[in-house]
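**Student:** The structures come next, written out as C-alpha cells.
Each value in this text was obtained by applying a stated rule to the coordinates, not by laboratory testing. Everything numeric here is computed off the predicted structure, so don't read it as measured data. Cβ atoms are built from the backbone, for glycine too; each structure is taken alone.
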Structure P
Amino acid sequence: MKRTFIAVKIIPGEKMKAIYNHFREDLSREKIKWVDIRSMHITLCFLGETRKEIIPQMKQEISETVRIFPPIVLNFHGCGVFRNIRDPKVIWIGLKRNGIFSNLKKNLDESLRPFGFVPEKREFKPHLTLARVKWIRNISTLEDLLQEYKDEQVQDSRINEVIFYESILKQEGPEYIPLLTAKLDGLAK
C-alpha cells in the first residue's frame with residue numbers, strides 16, 4: 001500500500017512568501033506546524049491507502065482525464081482558517097472560484113470511482129495550507145493577521161500540470177514523491 005493524493009504544485013511568489021513569513025513570525029510562540037514552502041500544493045483528491053497493483057491503471061486514467069483540460073490560472077486571494085477563529089486547525093490562503101478548476105476536480109473524482117475511491121461529500125474548497133495549528137494561546141494576533149490579509153490579492157499562478165503523489169510520513173514532516181506528472185493541454189471549458 002502507498003499513501004497517495006493528487007495535487008497541483010504552487011510556486012510561491014514574493015508576496016505569498018512575505019505573507020507566509022509574516023504569519024510565521026507573528027505566531028512564532030504558538031504550537032503550529034508550518035508547511036514547507038518548497039512543497040506547497042493544492043490537493044485535488046486525497047486518496048489515502050492505495051494498493052500498489054492498481055497504481056499503473058490509475059496513472060493512465062489520471063493522464064487521460066487531465067489532458068483534456070487547458071492550463072488554468074488560479075487567483076490566490078485572502079487568508080482564513082478552517083474550523084473557526086476560536087478553534088483554528090488550518091491557516092490558509094484562499095482561491096477565487098474557478099469553474100475549470102472545479103470541473104477538473106469533479107472529473108478526477110469520477111475517473112477514480114472504478115478504483116474504489118468515493119469522492120468526499122463536503123464541498124470542494126480549494127485552498128493553500130500555510131500551517132496546521134496544534135494549539136494557540138494568542139487568538140487576537142491570528143485575528144489581526146487574518147483581518148490584514150482577508151481581502152488581499154496575493155498572486156496568480158498558471159497551472160500546467162497535475163501531480164499524482166505518494167506521501168511518506170516522517171517525523172520531520174511528509175515527503176512527497178511524484179508518481180505521475182500529467183500535463184493540462186486540452187481545450188475543455
Structure Q
Amino acid sequence: MQWWGGEGVRQLESYLEWLEATQWEFVEYADRPMIEMDVSNWLGDVYVKGFVDAVMTDGDQVMLVDYKTGSRTPAAMMQLGIYRVLLRETTGIDATHGVWWMTRKAEPSEPVQLGRYTHDYVRTIFETFDRAVEQQVFLPKEGSHCFTCDVRSACYIQGGVDAWKYDSHHPKFQGLRSQEPNK
C-alpha cells in the first residue's frame with residue numbers, strides 16, 4: 001500500500017504532464033467532461049453496466065480511453081468495443097477509436113479502430129452469454145487473464161472455492177439449489 005502512495009502520485013503527475021503537452025482534450029456531454037461516464041444501458045434483453053474512464057479527442061477522432069495500472073497492455077479491445085456501443089446508445093456520440101492509457105509508462109497505446117464493435121455484434125455476445133448462464137453452461141478458457149477474473153472463485157479449472165455450486169465440471173456440482181457440497 002505504501003508503494004502505491006508514492007507511485008500513484010508519480011503516475012498522476014506524469015498523466016497531467018502528458019495532458020499539458022498534448023492536443024488531446026476531454027469530450028463534453030451535458031456540459032461536463034466525459035470522465036467516469038456511466039454508459040449503462042440495455043443491449044437487447046440484457047442490461048449491461050459500464051463506466052467509461054474518459055472520452056477524448058485528439059482533434060481528428062473521438063477516442064475511448066481506459067486507464068490501466070498494470071504493466072501489460074491488454075491485447076483484446078472487447079472492453080472498449082462494448083463501451084463504444086454503450087456510449088453511442090446512451091449519448092449518441094460515436095467513439096471510433098480506443099486506447100489504453102498505461103499509467104506506469106505514462107503513455108497511451110496506439111489508437112485502435114473500434115468499427116467492428118457494432119450494436120448487433122455486442123448485443124449477440126451478451127444475449128448468448130446470458131442464455132448460457134441461465135442454462136448453467138460455463139465453458140472455462142484458462143489463460144493469463146484468469147488471475148484478474150471476477151468469477152474465479154466459481155471456476156473449477158481455477159480451483160475456485162465456490163466452483164461446486166456453479167461449475168458443472170466440478171465432481172460435487174449440484175447446481176445453485178444446494179447449499180453445501182457433498183462430503
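**Student:** If distance in nm of label points 7 Å out along Cα→Cβ at positions 48 and 64 computes to 2.6, which of P, Q did it come from?
**Tutor:** P
**Student:** Here relative contact order in percent (Cα under 8 Å, 6 or more apart) was calculated and came to 35; which of the structures P, Q was it taken from?
**Tutor:** Only structure P yields this read-out.
**Student:** Work out which structure the value 3.0 belongs to, where distance in nm of label points 7 Å out along Cα→Cβ at positions 40 and 72 was derived from one of P, Q.
**Tutor:** Q
**Student:** Please state which of the structures P, Q yields 1.04 when Rg/Rh (Cα atoms, Kirkwood Rh) is computed from it.
**Tutor:** Q
**Student:** Work out distance in nm of label points 7 Å out along Cα→Cβ at positions 24 and 152 for each of structures P, Q, then name the structure with the largest result.
**Tutor:** The maximum falls on structure Q.
**Student:** Here Rg/Rh (Cα atoms, Kirkwood Rh), for residues 16-111 alone has been calculated and equals 1.04, so which of P, Q was it run on?
**Tutor:** Source structure: P.
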